[in-house]
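Colleague: Some structures to go through are shown next.
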Structure P
Amino acid sequence: MVPTKKNHPTTFIADGPNQVWTWDITYLNTFTSGIYYKLYMIIDIYSRKFVGFEIWPEESGELAGDLIERAIVIEKN
């Protein structure tokens, strides 16, 4: 088999706040087995500041998009 060239992941470098954000969804345990809340969080990679976060019972692209929109409005003010 002939080796194939793999693309390296994109690297983003910030030299000041609010240039590059990253986000993640983390599962939070509850007292009920198999039930989790989802912590949506956005972090500024330069300052490591939490730019936005919310907790929801489900994962949804719409919820994530709404959080990002609110974080943008808050950080621009």
Structure Q
Amino acid sequence: MQIIVRDNNVDQALKALKKKMQREGIFREMKLRDHYEKPSVKRARERAEGVRRTRKLARKRAQREGLLAAPKNRVR
């Protein structure tokens, strides 16, 4: 992974690095590897992640086909 520092702006480079690491999932993996995870717990977590991913894809597909209303954009 490589980040280019422009005009000695280290803060901006750090922000870009963190964003890139977040996208790659490095922070989540570091958190998971922090402590030992029993194989049964790991299987259950991975199965739950798969179910969540499948439901999300099905929801997006249904929205695209017009079967579900698109989510409302919240104003923050």
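Throughout, read-outs are computed from the coordinates displayed, never taken from laboratory work. Quantities reported herein were computed from a predicted structural model and do not represent experimental measurements. Cβ atoms are built from the backbone, for glycine too; each structure is taken alone.
Colleague: When FRET efficiency 1/(1 + (r/R0)^6) of positions 6 and 30 (r between Cβ atoms, R0 = 41 Å, to 0.05) is calculated, the result is 0.55; to which of the structures P, Q does this value belong?
Modeller: The correct label is P.
Colleague: Supply the structure label, taken from P, Q, corresponding to helix-only ellipticity at 222 nm (-39500 (n - 2.57) for each DSSP H run of 4 or more, over all residues; to 500) with the calculated value -22000.
Modeller: Q
Colleague: Separate question: Assuming 1.64 is Cα Rg over 2.2 N^0.38 Å as calculated from a single structure, say which of P, Q it is. Please report the intermediate quantities before stating the final value.
Modeller: Details: P: 1.45; Q: 1.64.
It traces back to Q.
Colleague: Comparing distance in nm of label points 7 Å out along Cα→Cβ at positions 22 and 38 across P, Q, which is largest?
Modeller: Details: P: 2.0; Q: 3.4.
If we compare distance in nm of label points 7 Å out along Cα→Cβ at positions 22 and 38 over P, Q, the biggest value is for Q.
Colleague: For the read-out FRET efficiency 1/(1 + (r/R0)^6) of positions 14 and 46 (r between Cβ atoms, R0 = 35 Å, to 0.05), a value of 0.65 was computed from one structure; give its label from P, Q.
Modeller: Numbers: P: 1.00; Q: 0.65.
The value was obtained from structure Q.
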